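What follows is a set of structures to go through.
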Structure 1
Amino acid sequence: MKKILLASILSTMLFVSSANAKDGMNVGIADVVKINKEAKVMISLNKQKDAKLEAIQKEVNSKRKDFEKKESELKAKQAVMDKEAFIKELQSFQGEVLKYDKSTEQKVAAVEKGFIEALKTLQKDYLDRIIKTVGKEKGFDLIVNSQTAVAISDNLDITDDIIKALNNEIKEIELKTK
């Protein structure tokens, strides 16, 4: 799911190097999925995202154990507690769980938002320019995503050149979360 989303985001952001249509337009191809898998900056960004989500998951697992223990203690007290006091304590516990769940959802959303912001920065500050430069160097008037085009010739694919240029320029971008 995350790779499909990432490929969709990157493919919609792929830059068209020339808007002027003309006879004999030379069209190049860029494979966004390959860029995502092989560019050092994308590998780094994906690792950062995975690490942040893994840390959240570890925290959730730990907190769930705490909640299970509290729930067991509450159930044990049910027989000896006043019904109204038990209901009040149960509602308080359920509220605590809901609050924690909402907090966790916000943390995950912050990671996702930070990831998308990093992709936008990467696209704006690096990828658009690199695609345009490599495309011009290869004599292309237009660069399209390989997922939306069928290449007749291997000479049209500039993906490796884009990855090389991207790797030379940036190896890491910070995934910021708030």
Structure 2
Amino acid sequence: MRVIAGTAKGRRLKVPPGDRTRPTSDRVKEALFSSLQPELPGASVLDLFAGSGSLGIEALSRGASHATFVERHDRTSRVLEENVAACGLGDRATVVTAEVQAALGSPAGAPFDVALLDPPYGTSDEELAAVLASLAPHLADGAVVTVERDRRAGGPAWPARIGPERERRYGDTVIHVGRVAQDGSVE
């Protein structure tokens, strides 16, 4: 796994041992960030279910001003911190080791311009809906939210503040994209 573009392009990222994480493939990451590129310069980014930090690191490498990473497992969080440091991005990153719902109580870096969610594929629709509902108040007007899911799972139940924008399928992976309107209502 590597950083695709930007200031940290080509840097290899460590993957935590075991099967707790499911890194986003380079192909999916490249397609996702090609579509997000206009959103990234100067953005405040939230990477939920961060794992190795691959998504948030890619956003920082491509010009985001700050990224907050939320990962619940201590060992995985340490690998994430090592990846951020190895890419020279530590001064623009905050790593929070906590359950996602707990971290959304008062997240550092809010309001966010971009939120990247890559929940475990076993996450239920109800759990994901609860996370999205907790996230919604911490998003800036015009914010973009991406949710990576297995193609067999349903699309996310977007809360009232976030409207669906598009979805793209890449093999067994589907990226769902939602957006908050510029005035805070759904587009």
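Computed quantities for the displayed model
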| read-out | value |
| --- | --- |
| Top of 1, 2 by distance in nm of label points 7 Å out along Cα→Cβ at positions 117 and 133, largest first | 1 |
| Among 1, 2, structure where distance in nm of label points 7 Å out along Cα→Cβ at positions 29 and 69 as derived comes to 5.8 | 1 |
| Test item: helix-only ellipticity at 222 nm (-39500 (n - 2.57) for each DSSP H run of 4 or more, over all residues; to 500) calculated as -7000, pick one of 1, 2 | 2 |
| Which of 1, 2 yields 4.9 [distance in nm of label points 7 Å out along Cα→Cβ at positions 93 and 125, calculated] | 1 |
| Winner on relative contact order in percent (Cα under 8 Å, 6 or more apart) once structures 1, 2 are ranked, highest first | 1 |
| Which of 1, 2 leads on distance in nm of label points 7 Å out along Cα→Cβ at positions 61 and 165, largest value | 1 |
| Value 52, 14, 12, calculated as semi-axes √(5λ) of the Cα gyration tensor in Å, assigned to which of 1, 2 | 1 |
| Test item: Rg and Dmax of the Cα atoms in Å, for residues 85-148 alone calculated as 23.8, 78, pick one of 1, 2 | 1 |
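Any read-out appearing in this document is the output of simple, stated calculations on the displayed coordinates, not a laboratory observation. Please read all numbers here as calculations on a predicted model, not as lab measurements. Cβ atoms are built from the backbone, for glycine too; each structure is taken alone.
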